[in-house]
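**Student:** There are structures below to look over.
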Structure 1
Amino acid sequence: MRADLLAEKIDGLDEALAAVDSFDRVLVTGLLRPRPAQAAALAEFADALTGSPLAARVAEAAGKAASGAAGEEHFTALAAGRTALLGAAHDALISRAQEAAGRTSAEAAAPAVGAGTPANLLVAARSWLSDLARCGWRGIDHEVVSGAARIVSAMLDDPGLRRLAALLDGFAAELAASCPGASLERVPVRRWADLWARAMLLTLPGATGTPETVPATGRLLPLGVDLQEHATAVQAQVHAVFEPADGSPSLLVRASVSAPKPDSVVGAGLWQLLRPHLPLLAAVGEGRATELTGMPLTAAGDLLWSEEHARTGEPADSFATARVALPTATALPTAPLDRHPTAVAVPVFVDGYAAAAEEGGSVAFTFAGQTLDVDVDRIPAAGPLTPEGVIASGACIGLLRWDAGAFRLQPLAVETTVRRKAATVHAGAWAGGTTDKAGTRAEKAATDAAAVLRERAGRLLRK
C-alpha cells in the first residue's frame, strides 16, 4: 500500500470541484431572474469544460441561463456538464487509489442504450426539474414541490421507470420537508444539486434501461460487508474477489442485497430483514466461499444476486484472500451515471501500521512515514467490530473512500488481539447469525420489535 500516493495532490481535481461548486451556488437562488454573480459563476463553470465534447452545448446553455432564457434542453446540458466534471474527478481518484493499492483497472466500454420509455412521463419529469432550477432552493414552496406527485404516481406503473420515480419521490420529500426555502438556515447545496442533476439525466431516453449482464461462473471470495442503513431501507453490500471457472483474470465485484425497514429495527436486528438472502450472508459470516453458476454480472462489477445461481462453498479466510488474491484482481469501470467522488470505494489491504486514537474520537494508521485517517464512524453497530478493535489491530481490510478533501479508510475487518489471542473481527460477522452474547441480545430485541410491528400491521389490515 503506497500511502504516500494518497497524500499527493491530483492535478486538476481542485479546479474541477471548484467549477461544480460555482454551478451549485447558482441553483441556490435559481435562474428565473439571474444576477451578475450567477452569470459569472455560469461562465466559470462553462470554461472548466473547454476542450471537452460538451463544451459548445454547455457554453450555449450557460449563456441562455445567464440571460434567464434557458429551456429544458439547456438545463439538461448543464446537468450533463456538471456530471462530466464530477465523473472526471471520480476517475482521477479511482486511478490514484488503484495505483496506491498496486492494482490495475479495466478499460471502460461504451455504455449500452436502454430500452425506450414513455416520452411524456420523461418530459413531465424534466419540466418539473427545470421549474426547480428556475425557482432555486431558496424559492421552493409546497406548490412547486407538489408537482412531482402526479409524475411519480404515473411512473410507478412502469418497472423501467421506478429507479427515476424513487429518486424523484425521495427528492421531492426532502424539498417538501424544507419548505419554504426562504426560511432555511442552511441549504444542502451539493446534495440537492447532485439529486437534481442525476434526475435530470435519468429523464433522457434510454438512461433508465436495465444494464446488460454476462453469466458469471466461478468462485466468490468475500472480503467484507459494507452495511448501509437509511430510515426506511437497509442494504448489505459484499465486496469480494471473483475467480472465473474458465481461468481468466480475477475480478473485484460487489453483491448487494437490500430490504425495507421500519425505524424501530436497528443494530444487529437489521440482519433479520436481510435473512431471505441467507446463503450470501451466511457465507460472509462463516468465512466461506460461494460457488456461482451463471450469476448475472454487470460491466461495472455488480452481481445481480439470485440464490438459484449460488451455493455455499469451502472455508475461505478473507485475510488470506486479501493478501493473495486481492492484489492481482482487476477492478471493473464504474457505470457512467455512478461516477461521483462519493462513490469511490476501493477495497484495499493494509498492515504493518501503528494505529492511534486522535482528538474527537478519530483514528489514524501511520506507516511508511505517512498517516491515513480511518473513518470509524462508518463502522455499523450491527457487528462486533468497534473503534477500539481497530486501534488494537495490526492488519485491516477496508474501503478507500474520498471524504472532506482526503482519502479515508473504512474498516471492514481487522486482525487484532482478543483476550491475548490473535483473532479476526468483521463488521459483518453477525450477518448470518451469531452466538456472540451482545449480538444475541440485539437480535432478540429486534425480533420482539418486529413481532410487535407485524401484530399491529395485522390488526390494521383486519380493520
Structure 2
Amino acid sequence: MKTKNLFVALISTLFAFQACTTDDVSLVETGPVDGSNLYSIKDDAFGEYLKYLKINGVYSQVSNENGNAVISYVIDTVESQNYTGEINLNKSGTFTSKLETAGLVTAKEKIANLDGIQYFPGTTSLILTSNELTSIDLRQLVNLTSLNLNNNWIGSLDLSQNTKLKTLLYNASGSASAPENSKLVNIDLTHNLDLDTISMTNHELESIDLSQNTKLKGVNFKGNSNTLYVPQEVYDRLNTTTGLQVESPVDPGDNMFVIPDKALGEYLNYRLNGTDIIVEDGSTYKIDKTKAANYTGALNLSKNGDIPMELQEAGLSTAKEKLTNLDGIQFFTGITSLKLITNEITEIDVSALINLTVLDLNNNKISSLDVTKNTKLTELNCKASSKATDAQKLTSIDLSKNTELTAINFENNLFTTIDLTANTKLTSINFLKNKNTITIPADLYDQIETAGGDLKGVTK
C-alpha cells in the first residue's frame, strides 16, 4: 500500500538522520525551506492524524535529540489557510483499527490537545469523537457547519463565533476515567441561528435557551441531570424534543414568574424583603412581574467579601452558592444599578434593563455581552474571574451606543482592539492583564484620569 511504503521510507530517513548533530532539524516532506511560517503541534496524536489525512500544510519533522531521531509535526500556517472541507479525527474503535493498519505510531493514543486547529479556518466539518479533550478553542473556525465532540471531556464550550453551525453533536463521555467538570453546565447557542440538529446527552445543563434557533428541527438532551424547560412556541416547532419539557413559568391568574434558580430566588427575596415582589412558595420563589417592573433603585446580588457570611447568618440555604442563572432579572426594568460581583455567570441578558446606569459583572466568566440597549450606563465593570478560561472571557464589545460612560473595567479579558470613539466622557479605563496594547483615540487618552493596562493614544 502507498501509506505503508511511505512509513517504511520515513523509518529509513530516521536511521539515516541519527548521525546528525543535536540541533539538526529536517522536514521529511517538502515544506518551507527556511522554516518560516511553521507552527509546532504539541500533541503528536493530533499531528500524526492530520498528516495521515493529508491535510494541507501539515508536515512531519525529524530532529535528533541526544542521538535519537524524533518525529514531530508542524503546520505551515500560510498553506493551511487554503484547506477547506472536513477534518475527521475520530478515535473510536473502527477508526483506531484503521490507523493501526496504516502504521500510525499514535493509533491508540487519544488526542488531548488540539492546539493548532486554529490555523485551519476553512474547515467546514470537525469530528473529534472518542478523544480526551478537556478544552477546545474554535473561535477561528468561523466556517464550521458541523461539529462532533461526542465522548470527550469538555466542560466549557464557546460557539459564539461559529455562526454557520448547522449540526452540533456533543454527547458527554461516560468513561469512569473522566475528570471532574467534564460535562457542560451551560452553553450559549443564541449566536448559532442556522442550527437544525442538536444532540447533547448526559450533560449537567441547568437550562437551555433555544429561542433564537428558529431553524431547529430536532434535539436530544436525554440523560441531562436537570429537567430542561423551553417555551411552548419553541417546543412546538421541533420535530423531536427528547429531553425537553414545556415550561409554565407564568401563572396568568396572578402574574407570577417561577424563578428557575433557587439561589437567585432566595437572594432576591432577602434583598427585597418587605416589598412583596418575591413570593416564597414551598421550595420555589416567584416574581410578581408588575411589582418588579415598578421597582426602582439598586440590586446588589454580589457574592464577594463578607456577603456570603452575611447571607449565612440571615439563614439563606444558598448563602455560599454562586449565581449561574439570572432568568427573572429581566422583569426588573426600572433598576438603575445591578451588581453581580464574584458569581459564576457565563451569560446575561440585560437588554430589558434600559434604566441601568451602573452594571458591575466583575469576577464572572462572561464571553459575550450586549449593552447596546443600556444607553444610560455611566459605569461598566466586567473584569474576568481568575478562574475563567480563555473561552470565558470577552474579546470584543460594542460600546457605540453607550455615550454616557465615564468608567469601564475590562481587566483580565482578551481584547486586542476596542472602538471608543463614541465614548467621549470616559475618564477611567482599565485593561490590565489583557495581552495586547489597546489603542484609543488621542483626545480620549489625554483626558483619562485613571488608567490601567497598556494603552496608546492615536490620532484618527
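Read the figures in this text as sums done on the coordinates, not as results from a lab. Being a predicted model, the structure only gives us computed values, none of them experimental. Cβ atoms are built from the backbone, for glycine too; each structure is taken alone.
**Student:** From which structure (1, 2) was mean count of other Cβ atoms within 10 Å over residues 95-102 calculated, if the value obtained is 14.8?
**Tutor:** On the way: 1: 18.1; 2: 14.8.
Clearly, the read-out refers to 2.
**Student:** Hey, another quick one. Figure out for me which of the structures 1, 2 the number 15 belongs to, where relative contact order in percent (Cα under 8 Å, 6 or more apart) was derived from the coordinates. Each step should come with its number before you reach the end.
**Tutor:** Values: 1: 15; 2: 6.
Of the options listed, only 1 reproduces it.
**Student:** Just checking, which of 1, 2 has the largest value of Kirkwood radius over Cα pairs in Å, for residues 127-262 alone?
**Tutor:** On the way: 1: 17.8; 2: 15.6.
Biggest value here belongs to 1.
**Student:** Can you tell which of 1, 2 yields 1.00 when FRET efficiency 1/(1 + (r/R0)^6) of positions 223 and 415 (r between Cβ atoms, R0 = 41 Å, to 0.05) is derived from it?
**Tutor:** Numbers: 1: 1.00; 2: 0.60.
Of the options listed, only 1 reproduces it.
**Student:** Of the structures 1, 2, report the one carrying the highest value of distance in nm of label points 7 Å out along Cα→Cβ at positions 79 and 103. Intermediate values should be presented prior to the final figure.
**Tutor:** On the way: 1: 3.2; 2: 2.0.
Checked 1, 2; max of distance in nm of label points 7 Å out along Cα→Cβ at positions 79 and 103 sits with 1.
**Student:** Sticking with this one: If distance in nm of label points 7 Å out along Cα→Cβ at positions 207 and 367 is calculated from each of 1, 2, which structure is the one that comes out at 4.1? Show your work: numbers first, answer last.
**Tutor:** Working: 1: 4.1; 2: 1.9.
The correct label is 1.
**Student:** Assuming 0.98 is Rg/Rh (Cα atoms, Kirkwood Rh) as calculated from a single structure, say which of 1, 2 it is. Spell out each step's value before the answer.
**Tutor:** Values: 1: 0.98; 2: 1.03.
So the calculation was done on 1.
**Student:** Kindly point out which one of 1, 2 the value -12500 was derived from, the read-out being helix-only ellipticity at 222 nm (-39500 (n - 2.57) for each DSSP H run of 4 or more, over all residues; to 500). Let's see the in-between values first.
**Tutor:** Details: 1: -12500; 2: -4000.
For helix-only ellipticity at 222 nm (-39500 (n - 2.57) for each DSSP H run of 4 or more, over all residues; to 500), the value -12500 is produced by structure 1.
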